[in-house]
1. Could you figure out which one of P, Q, R the value 143 for volume of the Cα convex hull per residue in Å³, for residues 123-234 alone was computed from?
2. For structures P, Q, R, calculate Rg/Rh (Cα atoms, Kirkwood Rh) and state which one comes out highest.
3. Identify the structure, out of P, Q, R, from whose coordinates FRET efficiency 1/(1 + (r/R0)^6) of positions 163 and 203 (r between Cβ atoms, R0 = 30 Å, to 0.05) was calculated to give 0.20.
4. Where does the value -8000 come from, among P, Q, R, when helix-only ellipticity at 222 nm (-39500 (n - 2.57) for each DSSP H run of 4 or more, over all residues; to 500) is the thing being computed?
5. Starting from the value 1.7: which structure in P, Q, R was distance in nm of label points 7 Å out along Cα→Cβ at positions 155 and 291 calculated from?
6. For distance in nm of label points 7 Å out along Cα→Cβ at positions 171 and 355, which structure out of P, Q, R has the highest calculated value?
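No lab work stands behind these numbers, since they all come straight from the coordinates. Everything quoted here is computed from the prediction, not taken from an experiment. Cβ atoms are built from the backbone, for glycine too; each structure is taken alone.
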Structure P
Amino acid sequence: MKIYIVGIGMDGEKTLTAEAEKVIENAEVLIGAKRMTEPFTTLGKQIFECWKADDICSYLDSSDCRTASILMSGDCGFFSGAETLVKQLSRYDTEIIAGISTPVYMCSKLGIPWQDMHFVSLHGADANIATNVRRYAQCFFLLGGSVTPADICKRLCEYSSSNVIVHIGARLAYHDERIISGFASELTDVSCDGLCAVITENPEPENRIRTGISDSEFERGNIPMTKSEIRAVLASKLGICYNDIVWDIGCGTGSVSVECALAAYDRTVFAVDKNEEAVSLTKRNALKFGCDNIRVVSGSAPDVLLGLPRPNKVFIGGANGNISSIIDAALEGDNSPKVVITAVSLETLNEAVKAMKAHNMTSEITQISAVRSRVFGSHTMPDPQSPVFIIEGDAK
């Protein structure tokens, strides 16, 4: 049996390539979701309406046909179910036929290049929207779940990106196609049902990952904050990657959460604190810095850590004597995260070292003593800040 996995373009008609058309005409059976097979019902082919890989494989295993075409929207290499199918159909002679993907079609309509575009699928997921838009000059969002174009624009306005240009493509290549462009602030009430895609253009994307952000940029309140110099060293110790899941325990003002979120831009930072003012400040600073990848968790650790995704990196800035049980939660399920703890007292330092030793973790202690300048009259004087111990631990 010869099986073709065919990208049928946007609508299966005017965006269908000549090669795809030929393969479909020669197939004995066409397989795909109803929207995929509908344009070809007039061909008189046997049609199996299905989009689940397991059911498609079962059908083919019991079929005696010689050729079958499995129809996929757009292109088979762009957020497509073809990846799963190819693996499950490895025992067959399988060939992929390229199609025209949504971003290629939409960019051609807008007259803009797409080679530097960052692609995000929101199909059935609520991904980091503002975080991606802040970082990249161009983003393409493929919709298909509960997130609408208006939701994207509202999120951008909420997270300090209302001046971003947004292009909305609805029912692309169909007779009722619509492409709407404007600033995010202008499109928060736009109504688009059904198949949609969004392209954003940020004229001033961030071109670096900020560390040691000035204390004055954060909203402070009455909550103690990890100072700029300490945060810069913490960034080095934690070594956060773009796809890390991070726990910030005792998040305070959220200054560490923000810097972690800027580094882990493709995943999530869980900021935990039992103080309601700290929770409020962290949320406000997340909005200010455009970090919609920060999830603020109100409550005491380790109790509220149950059910959170397993972390790659853990920062403990405030534990109320629960360092050992917090590490227990972080290590659950054979997880091996990097753990970094700050301490300003010898008692907390002792607790941290003992907890790491009890969990068979290697530990390294660094003391940081920063000195800033302050003007007194006509003189500039050194102004020592409180020394901080940084305890870095790795699971063996």
Structure Q
Amino acid sequence: MSHTQAQKSYSPLYFLASVGAGGLSVTFFMYLFFWVPHPGQPVPVFEDIMSAWSKGVAAQQFAIIAAMAGIAFFAFLNLKALFWNFGALRQFKQTETYAALMTSNAQSTLLAAPLAVAMSINGLFIVGLVFVPNLWSVVEFLFPLAMVAFALNTLWAMKLIGDFLGRIMKDPSGFKADANNSFAQALPAFALAMNAVGLSAPAAMSTLPTVVGTSLVLSTVIGTIAMIYAIVAILAAIPAKLHHGVDRDAAPTLMIVVPLVTILSIMFMRQSHGMHTTFDAHTNAIDTMMFLAKGLSIQIAFLGLGWVVLKSQGYFRDYVFGNKKHVGSYALVCPGVAFSVLMHFFINKGLVASGIIEKFGTPYWALTTVALVSQMAMIALVLRLNKQHFSANAATLVPAE
């Protein structure tokens, strides 16, 4: 019986296959979020989509079909990869490889699991909005349940982080500083940030002050911890990179800052919306535009850094377009997805809202094309990586860390 590459050389980083698919479902939701009118609530729901379909021109109808099909397809891939990973992880824990992982730098890769769960919870909420009629009539009952789910998932992530940090603080020899020549150790911050943005959703959507206030506090606490962890992890990795260069297999993690910026930016915007609608705090459109412009600036800087290093190492030639395979290649998906999503926000909540450009004008579509090209490139990358890693063949997989 033949086995897939993922089965032959499993790593918890395969949870990133689920995260990437879930992120792509969000990129398709951007079509509906910004192109379908949704009066009465901050996000489009099934009824808004059907109304736009019945009244829309052919271009809008095509966008709706593409969005709904994309959301359904990638939400399915998201959940399929998530459940597969939990089964594979259960078997992996019985191996000597897992025992070795738990005494190495790679122990932090276990945080890919709560990251994927948080992504799936966010993705399922989008699926409910788009495909379930009358969901908004019961949404106030769902917000507390969602916060409980994200809180429990955060506690799980904190437990994994505590186990890792507790081990290396007790016995520093268990962490190889010279091998920390990537931004791989920022993965726990990514997991925390994904839960923080989920916890912030009720702040933007609920009308109950208690729910909004709870959402604001919880998301702020977890989001702040995520930012602190990310900064420390990134700074701690710089000496090893300067002395030993960037670890080629983990080089895609140089761009992990890109999804962190998108997630935290959305969290801040959700919080700002909730503070405005519920507590009468005010932020104007030009402030939002400048905030998003700064976020895009950080993303462009780290995308450029990642591109320069990956190109100089021949990473794209070997792992993206060539026959070499490494699970770390899935870390390339999130930056492209995150850049696409933040571009949509920058264009619509920044440039359009502040009156700099006109919605659906030529500059609007020129800029939106950048977001769409990034999205299409990541779709192609996910499909290629899934074929490489989850279809049976005889190619050799580069071992994970």
Structure R
Amino acid sequence: MTIQTLAGKQIVIGVTGSIAAVETVKLVHALRRKGADVIPIMSAAAQGILHPDALTYASGHPAIIRLSGAVEHVTYCGDGGSAALLLIAPCTANTIGKIACGIDDTPVTTFATTALGSGKPLVVVPAMHHSMYRHPAVCKNIETLKKWGVEVVDPLIEEEKAKIAGTDEIVLRCERALMGRPLKDKRVLITSGQCREPVDDVRVLTTRSSGLMGRELALQAFRLGADVTIVHHDTAPCVKNIAVETAGEMREAVHRCLRQNGADYYISAAAISDFAPKRTKGKIPSGRPLKLDLEPLPKILDEVAKEYMTKIIAFKIGENTEKQAKAMLGKGAVMVVTNTPETMGSERGEYICLTKEARVPVSGTKEEIATAIWDVIFKEVPVRRETLSKK
């Protein structure tokens, strides 16, 4: 089940004359799945690439292809207009330049001028050839839009093109623009997923963790306005990803991030290895019994609690873990989230958020749980200002 984070929000999507216009049908569907009411508008150039009926069908509203006496730009994006946000995706170099210079000669640019004048959020998603994207005037125009508070979603640079960003990233940017940004100017550091300790050159010792919980916590923090770094074996859109394999690499990355930038919140959602085998060179021969000597590894959580001023949210997995979790609350963690082994690797689960004052059960999909955990953090764990190392 997808959380309808955009329920009750009306989003106007402006489509301009890039070949990436063919991606907007999928984008409109994605916004609607999040609960948004989507109103499409199109430039004449966009209509030469994508038929207006396609967006009419996808949105459930007639695509606006010309402005009329109904002053649609004011109705939706003017003072008191019904739209919560104007999204221009894809946005060509031509349209970027016109918006930056206040030129209105298409429905899309007129909507943009009206939205900027009324103070409505504006999200622009460039798409063009890479050589055009590098043009000094285009670069200058993009910087102008950013100075005006416009959210510019960086394109994907590949095959000599500045391709339109992925649908998931665009939706996340819209959510971030409309969710009030309670974590604005806050730094969130998350460790997530499994670690892989090499046994030999072929085999690894690991866990069943999928990293889905940490990923959803990172995405929700981004939606809420935070500067998010996630240390894991995977990638997540819109946030800074630091790739690691072993617990040692994760430990080094966490210390480096905290020393360089600090963090208002450190969320330890990873299934960090407690033990590591001594690595054997080559491949251990199969077909015979084998014993592994496992050495205990340093506890990253304990080191963070000792060395840095940050709010720590820890995870504890196992049966009957609440007693252990309460002990962790006295050793640096401000909240401990407990769960059972059955939740590891699954898309759903049941968790308990424990603080010194509260016990809050949460359950559902990992996206729903991440949203609930952040709600508990806001209620039970007010952030402190000091994020620097104690050293």
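1. Checking each candidate, the match is R.
2. Structure P gives the largest value of Rg/Rh (Cα atoms, Kirkwood Rh) among P, Q, R.
3. Answer by label: R.
4. Label of the originating structure: P.
5. The value was obtained from structure P.
6. Going through P, Q, R one by one, distance in nm of label points 7 Å out along Cα→Cβ at positions 171 and 355 is largest in Q.
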